[in-house]
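Each structure below appears as structure tokens.
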Structure P
Amino acid sequence: MRALTTVVLLLALAAPLGGPATAQPGLHLVLTPSQKPTDLLAAGEEFGRVLGGLVGVPVRVTVASDYAAVIEALRNRTADLAFVHPGGYVLAHREARATIVARNLWHGKSSFTSRIFVRRESGIKSVEELRGKSMAFVDPASSSGYIYPMVLLMQRGLVKNRDPKTFFKEVVFSGAHDASMRALLNGHVDAIASFDVAREQYLKDPAERERIVFVAETPEIPEAGIAARDGMDPALFARVRTALLSLKPPAHADLLKRMYEIDGFAPAEDRDYDPVRAAIELLGVRPR
């Protein structure tokens, strides 16, 4: 996401639940750093306390240094749970045998799109006009910040050999959606790829919003949510899923909004992400 504060992924702490004879291990939840890590961690720690109370075990929360670190934490089992974006979940399932627990409800929907944004004053009206311009993606494992917009560019015949530099003069990875939006607004790049309501989410000033428009949009992307590491006890997995599905407005509206602006959780199955798998296979994405 790489002006990010790196938070080391630690082993989950153990804590007693009913006396020394009934001590049970806690859970470690890792967050994908798709927004400012300090704000995310503050909300995440509160989320962990609420989730832990519902599940009946303490939940420790950290923010990963980047998208790949989330997958690595699930693979080496230093994390028990992780907030993952759609592409991150597919890679975590493939590389770490992670399983989706529950799917985000985000802005009232269980899917979203990616858009390619430009500044209105640039006069750019189509994605084809971006040839030879500068582009900011978010992360190579980001669904809306790289994978889906790259597939769109490839399908339109603009990007060759999976290499964005065959179309753009300069390509950078901002590390976070909000950082991409600011880079565009401040004139550091000509275009960015981000999720459909990134402009509304990160630009609170109406005058700033008015300066940003989009010139291309991808098909729908299924929302992801929280994934569990391979080998989690099935009974504990079920308790976590039940707890997540119970987190709803209005009681938890403020907390959920601060956690990636979500509205709650819905049931999810691995097969929901087959369209994301197809995009990842086409692009040849692997965690770094």
Structure Q
Amino acid sequence: MPELPEVETVRRGLEPVMAGARIQRVEQRRPDLRFPFPERFIERLQGRTVREVGRRAKYLTLLLDDGLTLISHLGMSGSFRIEGAAGDELPGQYHYERSKNQAHDHVVFHLTRPDDTSWTVTFNDPRRFGFMLLAGPDEIVSIKALAGLGMEPTGNALNGEALSDLFRGRRTPLKAALLDQRLIAGLGNIYVCEALWRAGLSPMREAGSIAGRPGRSTSRADRLADAIRGVIAEAIEAGGSSLRDHMKTDGSLGYFQHSFSVYDREGEPCSRPGCRGLVRRSVQSGRSTFHCASCQR
């Protein structure tokens, strides 16, 4: 499933075309994806202008001029494709031919920008685990998908003191706590493994063990906060990781996977200078965990 950096990369790809554009026509080619489309989906979107292309955790949001918000999730295999009026795609080559298969094009937005150029934005999803929701101004906070999400891991608010407060008294494994969307929104398996390696912390240690007294941080919490912000920022800059199905809006793949230190590197030597350990793979809550037991404590 695409993680936060991948979703942010998609948002940045959509923004130049969709922000400020008028939705002239919407094609809805099936009644549902993971869930049924909202009632009057086409009617409520056509004729509206996109004011803002945003993101909350792993969800894309389109704020429209009437206050309505379109919330979209990519699921396992969803992607957006942008094409100009002549049918020319933005630069980039598709590495997965099935993602150009029109049988998997489920929603097509026909747009006109203020400069009178015309574009189409197509949502393609072979596995149909993605979904789209609509929420009015008073409904957005109560949407189940967004309600209860924790803090974003991309700003300075995520610091050692914040992590210390979030994890104080928690006996759950540190990795599980980091993946709890009610605490920190948008972190996924890949980047949690990478951040824990950078911070030199074991994914198995109790989350509460890195917490200090109320209102205070610890060196472990500081290191972890810095590692999370760093790995997310670098992944966004690189365009995401593009494991299996994920691709950017222009059809190209991200390349952060070439920088993985532990993820999917089972049995390889740890790349931390001076460490002679090997990367191990274990399973926590049904997910693969990659870490070096020699330098992650």
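Given a computed value of 3.1 for distance in nm of label points 7 Å out along Cα→Cβ at positions 129 and 233, which structure among P, Q does it belong to? Among P, Q, the structure yielding 3.1 for distance in nm of label points 7 Å out along Cα→Cβ at positions 129 and 233 is Q.
Could you figure out which one of P, Q the value 68, 39, 30 for Cα extents along the principal axes in Å was computed from?
P
Starting from the value -6500: which structure in P, Q was helix-only ellipticity at 222 nm (-39500 (n - 2.57) for each DSSP H run of 4 or more, over all residues; to 500) calculated from? The read-out comes from structure Q.
FYI, it's all coordinate maths here, none of it is from the lab. Remember, predicted model here, so these are calculated numbers, not experimental data. Cβ atoms are built from the backbone, for glycine too; each structure is taken alone.
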